1. So if we calculate distance in nm of label points 7 Å out along Cα→Cβ at positions 279 and 383 for every structure here (1, 2, 3), which label has the highest result?
2. Starting from the value 1.1: which structure in 1, 2, 3 was distance in nm of label points 7 Å out along Cα→Cβ at positions 199 and 231 calculated from?
3. Here P(r) over Cα pairs in 10 Å bins from 0, in percent, for residues 255-334 alone has been calculated and equals 12, 26, 25, 21, 12, 3, 0, so which of 1, 2, 3 was it run on?
4. Identify the structure, out of 1, 2, 3, from whose coordinates Cα extents along the principal axes in Å was calculated to give 66, 54, 39.
Structure 1
Amino acid sequence: MTIASLEAGIVPDSRPRERWLVPRRQAWFAFTMAFLLMAIDFVDRQVVVAMFPALKSAWGLSDKQLGALVSSVSITIAVFSFPIALLADRWSRVKGIAVMAMVWSIATIACGFSRSYGQLLAARGVIGLGEAGYGAAGGALLASMFPASRRATVVSGFLAAASVGSVLGVVLGGVITARWGWQAAFGVVGVPGLLLALLFLRVRDYRAVRMGPRAVLRALFRPRSAVAAYFAGALQLVSASTLLAWLPSYFNRAYGLPVDQAGLKSALVILLGSVGIVVFGHMADRLAVVDRRAKLLVPAVCLVITALILVPTFGLVQPGNLQFALLLAGGFMMTAASGSVPSVAIDVIHPGLRATAAAMVAVVQNLFGLAAGPLIAGALSDAYGLGTALAIMPLFCVASAVVLVLGARAYPKDLTRAETLGPAITAN
């Protein structure tokens, strides 16, 4: 390979990156369990957004307070993701995941027993504590089983479960709230996570290499493409989390739909987002065979297109069939970076720190993306109206695209450095 091809990110032979690290049957069983648990994770996280109209009516809450019920989960995740994922890398990813699922499931059930806004907000925070390390540990576990050449596709498929879970959460939350009340909705969605937590213990576990604190920090922040991935993912999620949190309320107010129908209409937009994660993650993997930078450039292009669709959709187009069709198109594109960004961070970090690297992605994304989006949009809605707020938030996609392009310049060199490091795992 020439220096010019290396700098350009050209990979003439990708066959060494096809090596399977475990038997395929074990890898796909782990993927299935991780996917199901991720879906339940987001059912429990997003079910509350379908309850916004009911909670607003029952307790007289402002949009900012409603947004905080979503942001509180993300803030807790941001605070605890790093230490929990570091513990998972050093202890057990599988056992850690099982414990996390039990915590967030019990906290979800506890939300149904809240008698005040303060109690509900606190219980939602505990959900975040349980979910804090799951995405990082799950993604790292899968990255340790599948070939590097399939990593963006596998991680995209795993993270697509978040959109599937969000859809189920919004739909179930709307339907159950309309028929039996919001308290019952929390109880119903909280139980499956407990059962899956026990089943997850059948997944084969692996032990990562150990490193000191200074070496960990140096490994996490030395690759410039990893740093770009952290912050580009967060900027993208400012916009995506806004739609996840506020679309049901928008359909309720602008279209006059009841909570269950508003939830169903929102679910279609979110569902297309889950398809987009897989489609664009796979596209990035395929194009990266020729040019490694595609893992960052593909989502960058998609995010610019997302902003071009969604800003005028909310700002200029009246509620109706045309607007809904444009929302579907924007929903499909807005998640393009969700799979590629974590896979880039995992690619360029020491193999023994994959859960920790994924946790750093989660920390930045939750603190500056998932937590910020619903809260900022809620504050803008209180001041200028929900439609205006939703027209402004997609501009964060453009900022994300700029950071992705900058990270793409460093990615080939960072990836080559990481590929010279030692083996990722040893079996327990």
Structure 2
Amino acid sequence: MKVYKFGGASVKDAAGIRNLAEIVSEEKDDLVVVVSAFGKTTNALEQVLKKWLEGDRSYKEHLDNIYSYHASVADDLFTSGNSAREKIDNSFAELREYLISAKRSHYDYEYDQVVSFGELWSTVIVAGYLVESGLNSEWVDIRKSLITDDRYRDANILWNETQLRIKTVFDFSRSQLFVTQGFIGGTAAGKPTTLGREGSDYTAALLANMLDAESVTVWKDVPGLLNADPKWLPDAGRLDEISYKEAVEMTFSGAKVIHPKTIKPLHNKNIPLFVKCFMDPSSEGTVVRSDATLKKIMPVFVRKENQILLSILPRDFSFVMGDNLSMVFQQFVNNGIKVNLVEASAISLDVCVDDERSKVEDLLEDLDAEYSALYNENVELLSIRHYTPEAISRIISGREILLEQKTRSTVRFVVRKG
């Protein structure tokens, strides 16, 4: 069996869903199709959540716009009598009722209760259209099978329980084609959780591992893995094949084309990952596998925006290393902050993190008794794999460099946003 994952750009409208159906219909093996929320639905639901938490009743208008978008796609796809439209109406009614009656809790919890609806809506419509197209697909609510802890917005998989449920639910003796959601899961108590932004790739990798898939194919709006984001560097080139290690290095540096957690479940069972273009399914794309090598060595550029550079100093000028370092990083963990770059000296620690301001402020408050802190906001983290002098000059020329790290294969810069 195989796993296909389709991102939001590939299912942003009725034409995209028809294209998905054509791609799926060409696959003769047992298949699990993992689908993200439509287009910019996740962003739109984040706006609904923001307005709702602020007590701004305009959230209803934002939600109505999201409903109109999904209803128009469904109406374009279905003849009268298809049950998908009724399921969408019922699901929107459920979310509206939640937003009217629920007592507001902390942001991360409410994020998962609200934003997780996007994947439910997209998969109901996709599964319904596949059935209407003559493909006998079965819709699966992954929240009941992908069991996680209650670390909302960045949930961890409870592996043993999840594996038991997955192998029972995805029964290929019953159906050859399943459609399910990426990005979301659920606690054992039935509360929706999410796996982190862009987490649908990770879902596909988890299912592939647990179901012993032959391969995973991620369908994108680009011709494969590129050596840069084409929105940043328009002359970006395609990488024919890369190793798992190279993919991990890219995602750790901030490359958005693959979720950072995707590679490990695939590597553990040596499952290849194909990244292909949904607009040109016959094109080669990129393959990620254990024995791959870069056929043509070229610099790989990664830009991670919306960063903060923290400088943490002990108030008593004690050494940062040793027990102090352990304590500081435990506070990062406690506050749910991921570290993107670290530079330590005798009495200072420089750390580059995502600009999640409320979490950073909570961290600094927790450290305040023993540490002073400064931070530079509005910075970017720029990384180059397989760097050359020309590649470095290309991205840092004229930029203010706040921090630089260099190894034999990778150079990283924290710079002021240009």
Structure 3
Amino acid sequence: MNNAAHDSALKILIILARDSTYHYNGIFRSSVTYAPLTLTTLAALVPEELHARIDIVDEGAQPADYDEKSWNVVGITCCASSSPRAYELCDYFKKRGAFTVLGGAHPTLMPEEAALHADAVIAGAGDQAWPQLLRDVAAGLPQKLYRQGLCSRIHHPVARRDLLRKKAYLPMPTVIATLGCGNRCDFCAINHLWGNQYRRDIDEVVEEIRILGSKMVLFLDPNLTYNKDYAKELFQRLIPLNIYWGGLAGTDFTSDRELFDLAVKSGCKAILMGFESFSHVSLAIERKDTNDIEAYRDLVATLHSRGIGILGTFMLGLDGDTPESLKQMVTQIDDLALDLVRFAVITPFPGTRLFDRLKAEGRILTHDWSYYDQEHVVFQPRHMSPAALQNLLHDVWQRSYSMQRIFKRFCNAREGRFLLLGANLGMRHYARRLSKAEGQQPM
């Protein structure tokens, strides 16, 4: 391409907007942050015939300076908590003459709101809508809303990982095979966003992993094992690649022995699992009916016996929670012997049944989406004040990542001790920063 053609090429910027908890923070960030796939996949989906110049910015992993360049199209992906920042970016780039596009979870659930700020909104997956929007912009005929409906198959080209600042993330590439989840938990937006049928052709997934040439891969699927037939075929196909992988799975992961054995043979070494609560009442209210509290300890022991590390996630503020039960949580978690633990306050994202229920009960405290980051209390809890729940959230974070507990996890680890130590220290840093940055609360 000659210089004149290059100057006239479409210039595209794709941004992952930051929020109060996900923003560039220097030391330890790379020990707990995985490389996002949205930016690099959208970059790969840009039609070749446009000969576009593409830049990407992950505001959670790098400082952003937008003054030095100009772009024709700026696409911004955001969730609820980063939507105010995304709207701010739309205003900024509009003033500079760019065509602005909003997509991601929040614009999908709230397209009318997003349309007040952006020139165009993509609601749903972008594998078809994003390329079409860019072609329309190039032709001078863009639409205001691109709504991609649910379907059973998605196409993801090999992501443009060459555009990433690799030192900002964990040293393992990320891959996605499926988007949805069939569980119907009231608090979760995933089923509302993607249903349970979105999945890639296994040939495409396996080929991408082969091209990566990495011995360690992280699957970002919300529930990789929900569709058991698909997961079994995928794991069978992964075995010859001789890789190690981590991903997300439900607490029923080990109940299908064939599936579990194939996962182990295919190289499963780490699982993020939503334990959520030790309260039967809370789990029942939120329709988290796949969780068997009495089986938690045996589940963790089974995973450990096959060399699999576990990051367990827990939610605070469910309707069955009391101050007393939440104070006991850290000790109960100790009894499970998890390798890592992560906490969130239950958050009523717009579009979920939880939001509708709490709104009907008059318990929503704010519609300032910047607080909807799962670390701020944005509703009236059933059995305590919002301030009490906020304090308990910070307390369980701090106690779970005391140096004594980190040292115990280090000593108990069967393998990968120093990698686990780094992750625990990164989580400790994150927990301490959350406490210091609590600031004004929406209560």
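Quick note: the coordinates plus some simple rules give every number you see, no bench work behind them. What you see is a predicted model; the values in this text were computed from it and never measured. Cβ atoms are built from the backbone, for glycine too; each structure is taken alone.
1. Values: 1: 3.5; 2: 2.7; 3: 0.5.
Across 1, 2, 3, distance in nm of label points 7 Å out along Cα→Cβ at positions 279 and 383 peaks for 1.
2. On the way: 1: 4.1; 2: 2.2; 3: 1.1.
Considering all the candidates, the number was obtained from 3.
3. Numbers: 1: 18, 40, 27, 12, 3; 2: 12, 26, 25, 21, 12, 3, 0; 3: 16, 46, 27, 10, 0.
Label of the source structure: 2.
4. Working: 1: 63, 45, 37; 2: 71, 55, 41; 3: 66, 54, 39.
Working through the options, I get structure 3.
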